[in-house]
Structure formats: structure tokens, C-alpha cells
1. Taking -11000 as the value of helix-only ellipticity at 222 nm (-39500 (n - 2.57) for each DSSP H run of 4 or more, over all residues; to 500) derived from one of the structures shown (1, 2, 3), identify that structure.
2. Where does the value 1.3 come from, among 1, 2, 3, when distance in nm of label points 7 Å out along Cα→Cβ at positions 13 and 85 is the thing being computed?
3. To test your reading of the models, identify which of 1, 2, 3 gives 2.2 for distance in nm of label points 7 Å out along Cα→Cβ at positions 21 and 133 when calculated.
Structure 1
Amino acid sequence: MTTDTPYTLFHAHDPMCSWCWGFRNTWLKVKASLNDSVSVRHLLGGLAPDSQDPMPADMQAMLQGTWQRIEQSIPGTQFNHDFWTKNAPRRSTYPSCRAVIAARRQNESFESAMIQAIQEAYYLQAKNPSDHDVLADIAESVGCDKSTFSAALNSDSVFEEHNNERAFAARIGAQGFPSLFLATPEQHIHPIGIDYNNPQGILDQIEGLITH
């Protein structure tokens, strides 16, 4: 890829999206291989709004099956299935999305660290990022001021920013997570097909659009 013109690669995701966790290793390889003409912008989508209701048993069974399918189809992806017995699961992922925004507000360098820490807490450590106290502890672990983070997590401005990001992700065509889109300098937005096991295929699509 050789160009001096800026491009933006939008990554629409949800930290509690299991397919986003499965995509993580490939996504890191893609980001590491992008040249300086492409900047990355994370868009916090959201699978499920805030809820204190217990997750129905059939949904728990469905998600456990999804975890198993991801383990089988994306080599190297691991899940701690103890989550389902150690927690009272809720279908509530918006808090984890706002947590990334709240961390990013303290320092942009906290964004990627917060995403990774939420995913690892959920999928490897069997913690529940639907719980605000869990998110506050995670934020502190990546360097956030805990009290500032906790105040921001449920603030009107962070709610508004998340709403805006969700709306923008939907407007450019994100119908599920993860989704990738490349914006050209002319603001033409192109969807990038995702192959969970082939970062080069994703990079080839980006290069094709840049050199077209």
C-alpha cells in the first residue's frame, strides 16, 4: 500500500460479543500490518441494552453453543465455560461499551487496553462485565482513575456518545459484530469482508481499495 492520502478503517464491535473475541487475534494482525495511511477507529456498537433481568435459560444455552462453535471454527480461541455457573448472567452489553468510551475519555491509550481487559475478564476469568463494579475494577487495572471512570460510566454524555456511535455504525451498514468498513478521503465507505482465520484476506481487500 503506497499512498499519502488518509483512510479510516472503522471497527464496529461490542466487547461482550463472542465473535469479536474470536476475531481478536486476526484483528490484531490486521492492525499491525496497516500502513500509516490507514487510521483505525473503534465504534462501540452494542448487542443488548442495560438490564437487571436474568438471562433466560434458552439464551444461555444458545450462547454456550456459540462459544463451542467459535472454539471449533477459530483455532486458538478459548472460553472459560465456568462463567455460566459462577455468575448470574444478564443480557446486558451496553455497559461494557460505555466502559470503553469512559476509559478512552481519560486517555486515548486506554481504549484498546480496556477492550482487551473486558474480553479477558469475561471470556478467560469468568467475570461478568454486565456488572458496573466489575467494569470499575477492570478500568482501574488498565490505569484509569476509578472514581472518575465510575462517574463517567453512567453519565449523560457517555450515554449520548455511545448512542451516536451505535447510530453511525448502523448508518454505514454494520448489521452485526464485528464489522469493518474502509472510508476513503472522499468519504466513500466500503464494507470489508471478515475472515476470522485469514488476516491477509482482509488486508488484500483494503489494499485493493487504496490502490484502485
Structure 2
Amino acid sequence: MTIIAPSVLSLDYSRFSEQIADLHRSKAQWLHFDVMDGHFVPNLTFGPDILKAFRKASHLFMDVHLMVDDPDYFSDVFIDAGAQMITFHTEALNDDPVRISALIDKIKARHVKVGLTIKPKTPVDILLPYITEVDMLLIMSVEPGFGGQAFMPQSLDKIAVLRKAIDQTGAHALIQVDGGINGHTATLVKDAGADVLVAGSYIFSGNIVAAVESLC
């Protein structure tokens, strides 16, 4: 079954209680937090107190995507706040295999799931050495930093490459896709091999329950 992870970047905070209740009535299983520091990407979003508030308000799985210059530091900050999955960018560690593996091990040692991701212009081959080390691989189908962008079709090739590699090695890593997901693109990415779909504006711009249903 496809996992739907609504991105709280697009949640209407003036209707917080209502929209959380709608999410709980839907088939959504995760909540996705886009953490941006204003340096790694040109936007600034959530601190750890927001995640703490969601932990009190929701039973859904807390999926945190770190778009920050220092994922080593911020992984601890958000694990302390209640993150259940930490995904970080290889580019933030200069694609250094030693540093990437060290941070993967550090997050695992705190009994939290770990994901790895790349920006759209980074070759997907960067992720392949880690498919048996991580719980999830995230393909960005838009440039990270802002919601509401159009889906990049070239992302489908990256998803297919990961799907083939995971199946061939017997790894258990999930493939997550984030960016421009709607009723049409959801079908495309699922057909390419995606397991987890992140969607923001598509889910929160109308009937939340129906929008989530259309992605499953």
C-alpha cells in the first residue's frame, strides 16, 4: 500500500485543529516536515517546537526532511523534538561517503529511521552505495525550498533506477517522492516504483480526505 505523507508546509495554520482532524480521518499515515535553514535552500521554515506541537496533536508518523547546511547538528535537535524519520541531503556533506555513513550510523544509534536524498540536479548514482544502509531514499521532483512547484518528469528515471537497484539487492529501503504530486503525477511515480508520496498544496487546498484518497 502506498504511504501518503502530507507536507505540513502547506497546512493552513489558521485552521490547524480542523485540518489535523481531517488528516486523521484520511488514509494519511505520515506527516512530512520540510526543515529549511535559509542557507542550504533559500527559505526558512520550521524549528523543533513546531514538531513538538504536532507530536502532541497527532499520532501520525513524524517524517523530517532536513534541508540544512549542518544535518549532523540538526538531526539531534529534531530527534529530541520527536522525529521518527530523519532524511538528509548528501550535498550537505559534500557527497563525502565517510561523513554520510557516519551520520547514517549516528541517527540509527538513536533508534530513529534514516533517509537519504539529493537535489534534482545531483546524479541518482550518489544514492546507490547506501541502499542497504538506509530506511528510505527520497527523490526530489522539484527544486527544494518552496512548495507549489511543477513536477519534474526526469524524476521518473531516478525512481526507476532506485527501484531496480533495491529489488536486485533485496534491500528494504522505501522510495519517497516529494514535489508536484497530484492525482496525475501520483500514478506516474507509483508506476515507476515509489512507495511514499509527499504532497502539500494538492492535499491542503481543498477536501483533504478526498485528496489523500486520490493519491493512494
Structure 3
Amino acid sequence: MLRGILPKEYAFYDFFERLMTINVTISTEFISIVEGKTDLQNASNRIRYLERDADKVTHTCIDLLHRTFITPIDRDQIYSLMKGLDDFADQINAATFRITYYDIKEIQKDAIEFARIIYQSNIELEQAVKGLRHIKKSQFIRDKCFLVHELENQSDDILRIAIANLFKEQDILLIIKWKEIYERLEKAVDRLEKVANTIESILIDNA
């Protein structure tokens, strides 16, 4: 009864959207790196700073969560959504670090395909996250989450091909370096799909 009377704290939507904006920017920077359209060191630094911004937004949001009595959606779902988006930024930052400091001479074409999947996944997810403010428009949000799942399936195919191609290399060190990079990219896409799963659970709870 009391929960229906007291006002809810809606600032969480602002945090969701700020974190999505950061992640879209990170994925844009990353695709510029692998396509050779930007200076590697400068872009790597920008991604590192953006990842730190994502940490700050996440910590501020979680602090608010601890201090808020009435939330617009389930507390665990807020935490899961923020954690997933922050983890994405961590994984791309880790992948970028390896490309920058592992003395990678040439970007593999499979990595470019991966980067494009990551960028498009963020674009779709950004729209789904923004849709949470108008949660009754659930079909639009579900459609965007479905596209994120489809893109994750495509990334699985790219990963299998990438690993197969990788083990055709003769340079053992190069295999190890790229395997680590691909593992980070795979985790990044997985985090985005987990966020889509969380959004879908929010829709179910608010149907």
C-alpha cells in the first residue's frame, strides 16, 4: 500500500541512457581502430577515458540505488542492467589495450566484422534502453532486444570462423594474442545480450 503512495525515483533512466551513450561512443571508436580510420594510441586513450566514465556513472547509479526506497523497476534489474553495460565497456577497453600493446601489425578481417556487430548491437540496445521510459510500448522494445539476440548469434558464427582462421597461422605468439582479443570481444557481445535479457524480464514484470 505504502509503495503505491510514495514517489518513485526516476533518475535511474538517466543513468541507463548515459551509460548507453558512452557505450555507443566506445563501439564507434573501436570500429574506427580496426578499420584503420584513426590513430591507434589516441583512440585507445579515448576508450580508456570513456571506460572510466562508465565506471563513474555505474558507481553513482548504484549509490543512488542504495539510498532509494521506491524504484521504477525492480532493484535487481536496475543493478543487472547497469552492471552489464559497465562490463561491456570493460571488455572493449581490455580488447583495445591488447591491440595497442601486443604489437599487432595487421588487423584481421574477422575482427572488423566483430566490431561492426558490436556497434550495431549497441545501436539497437540504445533504442531499447530509451524505450524503458515508455515501457507500455513493449513491442518496439522487444523487437530491438530480438535484434540484439540475432546479432549475438551472428557474432558466434564470426568467432568460430575467426578461431578456425587463427589456427592456420604459423606464428604461435600471434595466435595467443588474437585468441585473447577475440575472447574479450566475445565477452563484450555476451554482456550486451545479457542486458537485452534483463530488459525483456523488465517487460514481463511490467506487462
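Laboratory data are not the source of any read-out in this text; all were calculated from the coordinates shown. These numbers come from a predicted model, not from an experiment. Cβ atoms are built from the backbone, for glycine too; each structure is taken alone.
1. Values: 1: -16500; 2: -11000; 3: -29000.
It traces back to 2.
2. Values: 1: 3.0; 2: 2.4; 3: 1.3.
Source structure: 3.
3. Working: 1: 2.2; 2: 4.6; 3: 1.1.
It must be structure 1, since only it matches.
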